[in-house]
Structure P
Amino acid sequence: MSSPTAVFRQGANALITGAASGVGLAVAKLCASHSMNVILVDNNTSKLDEAKSSLKDGKGSVESHSMDVASISDWSNLKSEVEKGGRKLDFLHLNAGIGLNSDWTDNAYFHKIFDVNFFGVINGINTFYPHFTNNNSQQKAIIVTGSKQGITNPPGNPAYNASKSAVKTITEGLSFDLYKTSPKTSVHLLVPGWTFTGLTGGGGTKEKPAGAWTAEQVAETLYEEMGEGQFYIICPDNDVNWELDSKRMLYGARELVDRKKQPVPPLSRWRDDWKDKAAEMIKNMKTDA
């Protein structure tokens, strides 16, 4: 059985959303380094042009499309462009996302976050699913960018957390269904750690904090862990390693599993009357990480 990394091959067609900067651009460069044909998608036209220019020296072709991933009509137009001449995708990275913040009274904030972060993924799957199902020939792959906030659910941005939690659930389901119909299509949930990008305050205007990873490190980890056959690609950073990540995830699950031992409130790690106890429990937690 071939490795999922076999999708990185000369002449294969890769489409990446949110590709004008950050993780999306880093993955586009990874694809280009393997002589793939790269299709860049973003709503930032000026940065999209810069991204396209940065890839022009590769052996594969590069094209760009400015569009809103929340728009069904934009996806329909993109599908028509992509499928000209019978072209099919081999690699789809649904990466576009936003990080707005507001409060519980702002209905528009919840809709905007879900329109981009969740339905931007759903729209991409709906549009290009036929390119990846019933695949028994050459290796293909679908990557979806999630977030640790969709797993550990820290307080402060409930709409973002919920959207990324929903993305995790959808990607798990997609993996299961394609495993049954398409043994040559792999699905992966890419979960960056603290990464210096435009979404996290980078944007090329500040120096990278010591604790943050670069987007290129995330792309490298994607490639390495795809090679290991990983579905959950959980990236560390320079402040938080995998052992600590795993303990935090396990602690969150134990809030539910251990509820009969003692009532534990949700998000207890961040509550004043629980955070010290939670920190001690995490510190002493045994894992195989």
Structure Q
Amino acid sequence: MDLPPYATTGQRIWHYAFYAICGLIFFFLIAPILVIIPLSFNAENFFTFTPKMLALDPEGYSLKHYQEFFTSNAWQHALWNSVKIAPAATLLAVGLGTLAAVGLSQEHVPFRRAIMAIMISPMIVPLIISAAGMYFFYSRIGLQGTYLGVVLAHAALGIPFVIITVTATLVGFDKSLTRASASLGANPVTTFFKVQMPLILPGVVSGGLFAFITSFDEVVVVLFVGSANQQTLPWQMFTGLREQISPTILAVATILVVISIGLLTAVEILRRRSEKMRGMSPG
């Protein structure tokens, strides 16, 4: 935002200082990623820049770490586990989170603020506490170390994101549309899928993308409630850092960064589409 011509000297100083501070914070957050990505193309088995890399010598760069990721049985097994767990957890989180958000948006629901606080508590409670609680609970009911247990745990972590995004979409929802649908003879289920869902769909999809990212990148909970058969991609990376320092981890991290950027870009596109549908931004 440009400064007005009548801005004082102090306002101008703060204006430029604010942008400088934001730039430094942005650099602090992005710098680790900017280091990891080029290191993933290192031709040597090092976690540091070699003289050839610094000299931009083509011989200093290689795709062998990416080749190792796509040809290693251990890495592919971990990737397949993540691909099996994350979509299932996302579908469960989207279904339950959307229903919870729609229900809690009704003003007649008693204690809805307290229920909302409980539903989004997995975002607030430290992850290690949630993981330990899930471990003791699952060990009593026989879900410890099972595929279903990991999916349910990841779904519980993703539900708060769906609730928040769908609730934000419902803020600008015109409830007279549902009343009009009911007056025309539609039952609540038909009204939800034909009237309400198309309008809140951007929020539902955005929440689903956040839930997918949460499940795909999660490592603490799966260490507690999973077994060796449910070893996911982040778990394999964590194990690799502890037991064998392999630069393949850098290649996997780069792939995850690219996936996350793509998903977050999709979220931003959906957010802008939702604002246009609700008339909150110009076309």
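Looking across P, Q, the calculation of Rg/Rh (Cα atoms, Kirkwood Rh), for residues 22-149 alone that yields 1.14 traces back to Q. To which of P, Q does the computed value 0.90 (FRET efficiency 1/(1 + (r/R0)^6) of positions 126 and 238 (r between Cβ atoms, R0 = 25 Å, to 0.05)) belong? Answer by label: Q. So percent of Cα pairs over 25 Å apart, computed for just one structure, reads 61; which one of P, Q is that? The structure behind it is Q. In this comparison of P, Q, the computed figure 2, 11, 15, 13, 13, 12, 9, 8, 6, 5, 3, 2, 1, 0 for P(r) over Cα pairs in 5 Å bins from 0, in percent, for residues 142-253 alone is attributed to Q.
Of the structures labelled P, Q, which one yields 3.4 when distance in nm of label points 7 Å out along Cα→Cβ at positions 30 and 110 is computed from its coordinates? The structure behind it is P. When relative contact order in percent (Cα under 8 Å, 6 or more apart) is computed for each of P, Q, the one that comes out at 26 is Q. Largest in distance in nm of label points 7 Å out along Cα→Cβ at positions 46 and 206 among the labelled structures P, Q is structure Q. When helix-only ellipticity at 222 nm (-39500 (n - 2.57) for each DSSP H run of 4 or more, over all residues; to 500) is computed for each of P, Q, the one that comes out at -12500 is P.
We did not get these values from a lab; they are worked out from the coordinates using the rules stated. Treat the numbers as computed from the prediction; the structure is a model and nothing was measured. Cβ atoms are built from the backbone, for glycine too; each structure is taken alone.
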